[in-house]
Structure P
Amino acid sequence: MVKLFTPGQVYLVYNPGTNLGKRTHALALSVNSVVHEIDAASKTITRLHWKELLDMIGCSAADLLSHDHPDFKSVVKNDSYSEADWLEILTHNPQLLKGPIAVYHKKAVLCTDPKDILQLEEAWEAQLNRS
């Protein structure tokens, strides 16, 4: 599998058309001058790459989905899906993502608030201290 996320680089997987996405992106740029953007709304993210993100965050695919999104009820018919099913739903419906996902050095955080990206600050500082 080709890794989507290179250690030492900052990535933001998000929908740039949302207010939360725009605000999180702005904050990401204020703490790191280079942020690799991955537009989840227009770029196909494979199941393997979603799995890589889930492993870095430490959650399930269902945890990344917004139950408040207008499309949720039409896409998700019940809650008795397997993890593979939830991953498939996420892969084909990235608009259901709760918020941006910030990635740095094998750590990722789901940003339901722009300030959540600051949880990666510890990883940034640890990497800077090694340099």
Structure Q
Amino acid sequence: MLIEDFLGVRRRQRSLIEESGRAEVVGEAHTDTRAMALIRATAPDAVVLNLNLADGVGCGLLSEIKSAEPSCLVIVLTDFTTPEFRALCLELGADHFLDKTREFGRLPDLLAERHRALFPAHPPANPPQP
């Protein structure tokens, strides 16, 4: 699931993830409220979370996600990369904390790693074609 307030960034995330063939995007949200509704409805294996959303800062959302779906992998992808903010997010339950400008491309690998951990005998959806 993608939780990001800017449509262009969500489109780029979806494209990167789907082109890799390593994961499937099950939903998108641009607000805390919509995100939690989708999380409750879909119980995603992983969430890519931007903490600066249309209806506020998502630190509370991060806690809410981990409370509702403790096994959900949460990848925080943000421009706010101070050491203090990173520590706070990890303390609140983020599994990964990525700098949006430098580490965007790590998403497919992290999601594929999660897929292998959950489904060791099954290849990812839509494997890349030679």
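Each reported figure results from applying straightforward, stated rules to the coordinates on display, with no laboratory input. This one's a predicted model, so the numbers in the text were calculated from it and none came from an experiment. Cβ atoms are built from the backbone, for glycine too; each structure is taken alone.
Compute FRET efficiency 1/(1 + (r/R0)^6) of positions 5 and 109 (r between Cβ atoms, R0 = 25 Å, to 0.05) for each of P, Q and report the one that scores greatest. Intermediate results must be reported in sequence, preceding the final value.
On the way: P: 1.00; Q: 0.55.
The maximum falls on structure P.
A value of 1.5 for distance in nm of label points 7 Å out along Cα→Cβ at positions 21 and 101, calculated from one of P, Q, originates in structure P.
Of structures P, Q, which gives 33 when relative contact order in percent (Cα under 8 Å, 6 or more apart) is computed from the coordinates? The read-out was computed on structure P. Assign the value -10500, calculated as helix-only ellipticity at 222 nm (-39500 (n - 2.57) for each DSSP H run of 4 or more, over all residues; to 500), to the correct structure from P, Q. Checking each candidate, the match is P.
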